[in-house]
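Below you'll find a set of structures to go through.
What follows draws every value from the coordinates through simple rules; no lab data is involved. Keep in mind it's a predicted model, so treat the numbers as computed, not measured. Cβ atoms are built from the backbone, for glycine too; each structure is taken alone.
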Structure I
Amino acid sequence: MAYRNPAPTVDIIIELGDRPHRPIILIERHNEPLGWAIPGGFIDYGERAEVAARREAEEEVGLQVELIEQFQVYSDPKRDPRSHTMSVVFIATAVGEPQAGDDAKSCGIFESWRIPANLCFDHDRILQDYWRYRHYGIRPRLS
């Protein structure tokens, strides 16, 4: 019998600690689905989620990050149109100038009031939960 399991991924909300208002970094995806996204990717077999988060941040935006906390796990089977994934989302901090790499077409620095409308996956929900947590200290409710 073949088992079908969701693929584990990480997303890293990277706050730039050397800028006013601690903006975050988003990448514009080079591959489908197109649009803006939180940096992240698949966890490799045998890799810890924390290691994958640091690796993906460096690959996608060229910055070494300090992981601050594990924020939330998002696992809606419809979160990724390509297949069922579940994402461990981390909040991290970094300093410096991000550079698009890996499968990022470009990257940008955004304050909460300037987030692009065309976000991929469920990243609009993740960022809404994040801003609510950052501004009001309210963690997302489990549904």
Structure II
Amino acid sequence: MSKVPRSFRLLEELEKGEKGGSQACSYGLADGDDITMTNWNGTILGAPNCVHANRIYFVSITCGPNYPDEPPHIKFVSKINLDCVDQTTGDVKPEALHILQNWKRSHTMEDILLELRKEMITPNNKKLPQPAEGSTF
């Protein structure tokens, strides 16, 4: 089986993101003129039935030159208290998020955003006190 080139893969993800594949998250290019398709914005709707309900979290996604063979860098712009997020920088710690730790070429940005949303309702995270809504890193 042949490997899909980075640019084709990112175009596929862009198209899916623009069509709004999931109601729980969205993503798209940070700058529509970015021909390298490196910098992306994402949003995650807070998971229901926990301290994250009715909140919208913003993340930045950086797809390096080796994406999708290597995972993108994910950083929360919105302040959030989760075990897998560095509380000083907002960076998602790859070693603390299953999908990044066990990255496969078939994983997508949407998969990561949905995995972060699932993290919100784990027993360790669902009751953690959260920063004021609207605060940023």
Mean count of other Cβ atoms within 10 Å over residues 9-16 computed as 24.4: which structure among I, II?
I
Tell me which structure, out of I, II, gives 22 once relative contact order in percent (Cα under 8 Å, 6 or more apart) is calculated.
II
